[in-house]
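Input: structures, listed below.
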Structure 1
Amino acid sequence: MKTKIFINGSEGTTGLRIFERFEGRDDIELLKIPSELRKDPDEVKKYINASDITFLCLPDAAAREAVAMVENENVRIIDTSTAHRTLEGWAYGYPELSKEHREAIRNGKRVAVPGCHATGFITIVYPLIAGGILPAEYPVSSFSLTGYSGGGKKMIAEYEGEERDAELDSPREYGLTQNHKHLKEMKAITGLSREPLFSPIVSDYYSGMLVSIPFYADMLSGTQTPESVHAFFSQYFEGEQFVRVMPLGAEADTRGFLGSNNCSGWDGIEIFVTGNAERILVSARFDNLGKGASGAAVQCLNIMLGCDEAKGLKL
């Protein structure tokens, strides 16, 4: 029997990418609401309750409203918004973090997909805290480079418009008030004692993301070097098909540069460890629409269905 899937918000960037990942799958039945009815609450409610699993690709307020529409107790929800990521009763959709995270997704009825910037940040910080290397009170700072697709249809239209502002030709820093919407989950999921200093930067390319975090070696627990941190990540993510810990010195292949659009269209994530004996830099590179959004959502679906986690995805 096919699993009935409804994508609420199927015409947005995340929803469209999820829809693309379902091409060729014979184990699901997509429930497609007519375009003219997609904002009709009564119709949306019917589709949600007729599904086995509903994806929410909506703004936060609309996602909360959609969850309130669930009357069929068998309906499972995968939410890609910020609305439920730190709420009790919601599994956090990053299975590689621990066995407990994977099992919570497998058995959960409510799964919250991580934010794109948060995905890169948590990939680095969660293991280091869990492994006793990074103290929870460490004053973490991070910067993140992203393509403009993360800003949704409005930002995409700005960047792809014929008469766009010349400022869009250059990278632009934002989140300047240090109140970025991903900060809450960055702190809560990793166990940091306070929110990190975070500087996101959007640039003139469609998709891809590079999140980097510098660490002072003498402020980490034990004696840490790029080699020891690399060995730790390699062991932590051993056997995980979505996480690729890159060889030490891999950046030499690109003359010491790390691009941020190299993983566009791919659904995994790469980890680079660089730096020196005093200052260690750990970077996570992925697609903000892949492991940072739609790819992660489909991976969660696959876990919930008990099939290969990579089914329908690009690795």
Structure 2
Amino acid sequence: MAEALGTSRPTVIDWRRRYEAEGVAGLSHDRPRGRSFKPIARDKEAEVVEKTLHSTPADATHWSCRSMGQACGLSKASVQRIWNAHGLKPHLVKTFKLSNDPLLVEKLQDVVGLYMNPPEHALVLSLDEKSQIQALDRTQPGLPMKKSRAGTRTHDYKRNGTATLFAALNVLQGEVIGQCMQRHRHQEFLKFLRTIDRSTPKDLALHCIVDNYATHKKQEVRAWLEKHPRFPFHFIPTSSSWLNLVERRFRGITDRRIRRGAFQSVAELERAIADYIRHNNQTPKPFVWTKSADRIIQKVNRGKALLETLH
């Protein structure tokens, strides 16, 4: 029978015994199954949660499932089940920074307003520079990817210089105006502003979203802006680079073109960046801002209130 049904002898014997004991009715429902582990006492579960939230081990900055298990007399699997049930992940940590800008609300409303309700007859440009991009070359050629093996590269590298990418993201269309230069002083920033001026229609105002880097506020830059009134600057609050959408484009360039690349010279690095920008501008995909300024301000206020209670 096992051969005819393509199953094992123990399975046939088990179902035959069920039929002998219960008849046809015993074949129509599954039998109750016991727990694969003993239930953890509530006080022991509470102890694990308390230790996780309010203490650290003597020899580390955070608990692991094994160290917590040793401290509480449990197995690592039991600790994992408790952490999963309470949504605790002591092995993870995230970074944050709350802006202390006294004009936080005004700047936030200004910038988010440009993202969500851009003015007519104008372009909204997110400007920034990505400095110290290293032209790194590996000391040996890497091995190609093949079945069951990822591509490889050497852990060490050779530095062949650095470059700075100045970029302006067209928020509505997703296109990028980019220019690589060797330094990132106000002279280079002014040169990039002239590039933007030449690359955009003269009859449109250019609302530029920039951070508070000193280069953007130099006297020479302010004097140039006074002579070019179609370039109103909108400064984001301090410690809020996430508010500048071009930073998201920088991440894409790093992940997709720079990090795994090998460059024998700065010129080769700059060509790679230019190729990436050109290809993405052929089929641009804009980032859509969805969170309102009020929701962001509420979240910032909750964070500040929580920090005050901790101190």
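Assuming 19.6 is mean count of other Cβ atoms within 10 Å over residues 160-167 as calculated from a single structure, say which of 1, 2 it is. Derived from 2, not from the others. Could you figure out which one of 1, 2 the value 3.9 for distance in nm of label points 7 Å out along Cα→Cβ at positions 24 and 184 was computed from? It must be structure 1, since only it matches. Between structures 1, 2, the greatest calculated value of FRET efficiency 1/(1 + (r/R0)^6) of positions 144 and 176 (r between Cβ atoms, R0 = 30 Å, to 0.05) is seen in 1.
In this comparison of 1, 2, the computed figure -13000 for helix-only ellipticity at 222 nm (-39500 (n - 2.57) for each DSSP H run of 4 or more, over all residues; to 500) is attributed to 2.
Calculated for structures 1, 2, mean count of other Cβ atoms within 10 Å over residues 80-87 is largest in 1. Taking percent of Cα pairs over 36 Å apart from the coordinates of each of 1, 2, which one would give 17? Label of the originating structure: 1. Taking 1.00 as the value of FRET efficiency 1/(1 + (r/R0)^6) of positions 248 and 296 (r between Cβ atoms, R0 = 30 Å, to 0.05) derived from one of the structures shown (1, 2), identify that structure. Computing FRET efficiency 1/(1 + (r/R0)^6) of positions 248 and 296 (r between Cβ atoms, R0 = 30 Å, to 0.05) on every structure in 1, 2 gives 1.00 only for 2.
Read-outs throughout are calculated quantities, based only on the coordinates presented, and are distinct from any laboratory measurement. What you are looking at is a predicted structure, and each value in this text was computed from that prediction instead of being measured. Cβ atoms are built from the backbone, for glycine too; each structure is taken alone.
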